[in-house]
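S.K.: Heads up, there are several structures right after this.
Values in this text are rule-based calculations from the coordinates and carry no lab data. Remember, it's a predicted structure, so these values are computed and weren't measured experimentally. Cβ atoms are built from the backbone, for glycine too; each structure is taken alone.
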Structure P
Amino acid sequence: MALRRAYADEYAVRVNRAAVLVRGLVPADSVRAVQAEFDLSERQARRYVNVALEQPDGVPVPERTAVFTVRLAPSLIGGLRDRAGASGQTLSAVTAEAVRGYLAGAGQRGDGQAG
């Protein structure tokens, strides 16, 4: 049975924990600690420790995303795709940026609650 990949927020939490551990332990001990704490294989734990060694301050923990389906005019969809391609961002990232900008202009926080 294949296990699923870690979500981006899980990945960041594991890298950040490994970053804390490598400050006080040798890498091999850090690998064992990450392996035990998150119930990972040695290989997986080693990957997190290696990233932590490269980024000792850790990585930002992103907010988990969810699917949200909307209906838009084809011209608007085309504009979003063009913008995504030109900026090197995903369609989701460009759309989220646009919605955040709209909410900020409407006096809302990005979480949908009044500011």
Structure Q
Amino acid sequence: MPIVKTVILLALSNVFMTFAWYGHLRNYSDRKWYIAAVASWCIALFEYLIQVPANRIGYTALNLSQLKIMQEVIALVVFVPFCILYMNQPLKLNYLWAGLCLMGAVFFIFKG
């Protein structure tokens, strides 16, 4: 059960993280960089309020390397739809290759 809670919280956390890191490119591109930075910090606060408990819960069932690889996979799963749907970027075959590389990382990090 801790792994399921961790995945859900990390997914939610990554939604906030992705908007904090990249949302300003669409929403605040016409404003000074420091305005975008403050807006991003405000969003990132919510990301950290979810991410810290997610990592603490996950660390009860996973080792640190497993937790990190899980977070990276979740980040890509969140980022690709964000790119396509929110930022109107084209779907690229490179997303598939990156996903396959991460699946290899998952295999090796969770392998006995």
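S.K.: Quick one: distance in nm of label points 7 Å out along Cα→Cβ at positions 44 and 68 came out at 3.0 when computed from one of P, Q, so which one is it?
M.R.: P
S.K.: Taking 50, 34, 18 as the value of Cα extents along the principal axes in Å derived from one of the structures shown (P, Q), identify that structure.
M.R.: The structure behind it is Q.
S.K.: With relative contact order in percent (Cα under 8 Å, 6 or more apart) derived from the coordinates and found to be 34, which of P, Q does the value describe?
M.R.: Q
S.K.: When helix-only ellipticity at 222 nm (-39500 (n - 2.57) for each DSSP H run of 4 or more, over all residues; to 500) is calculated, the result is -20000; to which of the structures P, Q does this value belong?
M.R.: Going label by label, the one that fits is P.
S.K.: Matching task: 4.0 is the computed value of distance in nm of label points 7 Å out along Cα→Cβ at positions 4 and 36. Pick the structure from P, Q.
M.R.: Among P, Q, the structure yielding 4.0 for distance in nm of label points 7 Å out along Cα→Cβ at positions 4 and 36 is Q.
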